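Chemist: Heads up, there are several structures right after this.
Bear in mind that the values in this text are calculations on the coordinates, not laboratory data. Since we're looking at a predicted model, the values are computed, not measured. Cβ atoms are built from the backbone, for glycine too; each structure is taken alone.
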Structure 1
Amino acid sequence: MEKVKIKIVKISSANILKVSVGTNCPKGGDAGHGGRTYFKLENIAGTSMDVSINGKKFDLSNEGKLEIILAGDTECETFLESLKFAANTLENQLNEVKQEVDEQEIDI
């Protein structure tokens, strides 16, 4: 078992989602070198959340949690790039929706 320092934040809106994340990478190679990356999403209150693993669906809406543990340096790197891509995509799509909502047509 490897030690990993994590950071934890509760993000509140109409729901509350707790995020825990951390890594001890780089450790110099693959899983055998001890590098671990940890990511957890936890429904604290009111988060409608489902997870599908190999086609099997799980409802995490009742204070459920999802933990992902990756082993190895490149797994940390590719996971980080994946999260950046996901965050960028969601941010762009939310901004597109906001821009559509804010558009007006006026007569001048």
Structure 2
Amino acid sequence: MWRTTPARLIWAAAIGNLLEWYDFGVYAYLAGLIATKFFPNSDPTASLLAAFAAYGVGFLARPLGGIVIGRLGDTKGRKAALVLTIFLMAFGTVGHRPVAVL
């Protein structure tokens, strides 16, 4: 069985934080490419601003999600918080439209 020590908890939190900041860094580095591919517009400045607006939503959603999901985890347990998080990520990936299977 795994032993939970303070050093192990700090290491796990640091790795998770590093991976999340890596994701934000890659998005910021590729914002110009993302602007042209996902936000096509006649004005490249407006496309770049839209890409950075989506980037900014991530910074706002992170602490709000931590508050909401953290509260859920405190009251209903970690399993309920994890299931909700996975469901929301899957919904965001797949969307609300049914996928046609051929």
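Chemist: Match the computed value -10000 of helix-only ellipticity at 222 nm (-39500 (n - 2.57) for each DSSP H run of 4 or more, over all residues; to 500) to one of the structures 1, 2, and report its label.
Modeler: Working through the options, I get structure 1.
Chemist: As an exercise: semi-axes √(5λ) of the Cα gyration tensor in Å, calculated from one structure in 1, 2, equals 34, 19, 13. Which structure is it? Don't skip to the end; give the middle numbers.
Modeler: Working: 1: 34, 19, 13; 2: 32, 20, 13.
The read-out comes from structure 1.
Chemist: Could you tell me which structure in 1, 2 was used to calculate distance in nm of label points 7 Å out along Cα→Cβ at positions 15 and 39 as 3.5?
Modeler: Numbers: 1: 1.7; 2: 3.5.
The read-out was computed on structure 2.
Chemist: One of 1, 2 was used to compute relative contact order in percent (Cα under 8 Å, 6 or more apart), and the result was 13. Which label is that? List each step's numbers first, then the result.
Modeler: Working: 1: 21; 2: 13.
It must be structure 2, since only it matches.
Chemist: Let me ask something else. When distance in nm of label points 7 Å out along Cα→Cβ at positions 7 and 79 is calculated for each of the structures 1, 2, which structure yields the highest value? Numbers along the way, then the final one.
Modeler: On the way: 1: 1.6; 2: 3.3.
Going through 1, 2 one by one, distance in nm of label points 7 Å out along Cα→Cβ at positions 7 and 79 peaks for structure 2.
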